[in-house]
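These are the structures, in structure tokens.
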Structure P
């Protein structure tokens, strides 16, 4: 159980530290209803991330992925494939990073986010949590790790809970900062946003590279 939790926790950090997940939460804190909008986004994000993980665990659980079985070989192959995907994504992110004299840019869909209502923020949170390809890839890797271990139902639920709780930290922390920092919060959040926009490509390329190599190593060991 400890080994599984450790692997799942590490994968969840990729989601938690992704600027693409964090920046929308910060932007929503500058809407007309900041806490309501950001909290709605967080709830939607939880639903999206948890939905992907639980669905993948259920699908993987229908197959016998326990060690030394024929199907367990596919676990190693799948992890290697996911690892290669992350390594390729890391290289692409690094090559597209802004130069020293350039400002970072975010996807165009974020341009109007400061005008979102709480309902719209909830919807975007669900979509981002469940449909972001990087979140899905990491969720699949975590699901395979959980399903391939000899865990009871209660232990599987615990491992899923650890993944979700860690994965949403990047979205939850700006909200906590808004509550705890009071008048200082806008300045601090703007600073976080600027840093993330300018360094998001570098941050994600490093994360993808590290965890991509880890998954490839796990896949080779399990294939």
Structure Q
């Protein structure tokens, strides 16, 4: 916060251990957001040219589905555009992943796309966001990787995590946007099952450190 460092790269943290120790924060993101007085942090996964944001994070799937509202989708898209703009990616094309199979098939497989997601996308577009969707989730990440979109807004944790980690598990990096500094992190947990065995790989930590540098430079350049 004093400006002595431009970025921080965090190693894995065990949420169950934090909870058992009485730590009042769920994870690094919540702790840093509270310490930096940043009420709306955003998680962005970066792997190759694929950028994935998350509308909901560490909640049950049932709760995530109930949390996907028209206003949340719209507000989320506005925040995603602002985050990308801070990193020098202006006029970003942002796709919203659909929630239901085939985007709901006109309400046959669920109506969230009709009642909440599409209206939220429309509201964001009326505010100047170049938003698209909902795009069926089984295609949207491939389309973004192919260059059709600059970023994807994933509606729940595993939807985006699976896409990124399947593409390249060790080189997926998490960037926290919305803080006054850059924070990057590995995309994996503490892996207590292999602790002390010599099997752990440093690749993800190396990528997190490199990404912290890259996005700190982006932030400085755009600030000028």
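With mean count of other Cβ atoms within 10 Å over residues 36-43 coming out at 23.1, pick the structure among P, Q it was computed from.
Structure P accounts for this read-out.
State the single structure among P, Q that was used to calculate semi-axes √(5λ) of the Cα gyration tensor in Å, for residues 140-187 alone, giving 35, 10, 4. Of the options listed, only P reproduces it.
Among candidates P, Q, the computation of mean projected area of the Cα convex hull in nm², for residues 4-75 alone that gave 7.1 used structure Q. Supply the structure label, taken from P, Q, corresponding to relative contact order in percent (Cα under 8 Å, 6 or more apart) with the calculated value 47. The read-out comes from structure P.
Assuming 0.10 is FRET efficiency 1/(1 + (r/R0)^6) of positions 92 and 180 (r between Cβ atoms, R0 = 25 Å, to 0.05) as calculated from a single structure, say which of P, Q it is. So the calculation was done on P.
A value of -26500 for helix-only ellipticity at 222 nm (-39500 (n - 2.57) for each DSSP H run of 4 or more, over all residues; to 500), calculated from one of P, Q, originates in structure P.
The numbers here are math on the coordinates, done by the rules we state, and not lab data. Quick caveat, the model's predicted, so the values are computed rather than measured. Cβ atoms are built from the backbone, for glycine too; each structure is taken alone.
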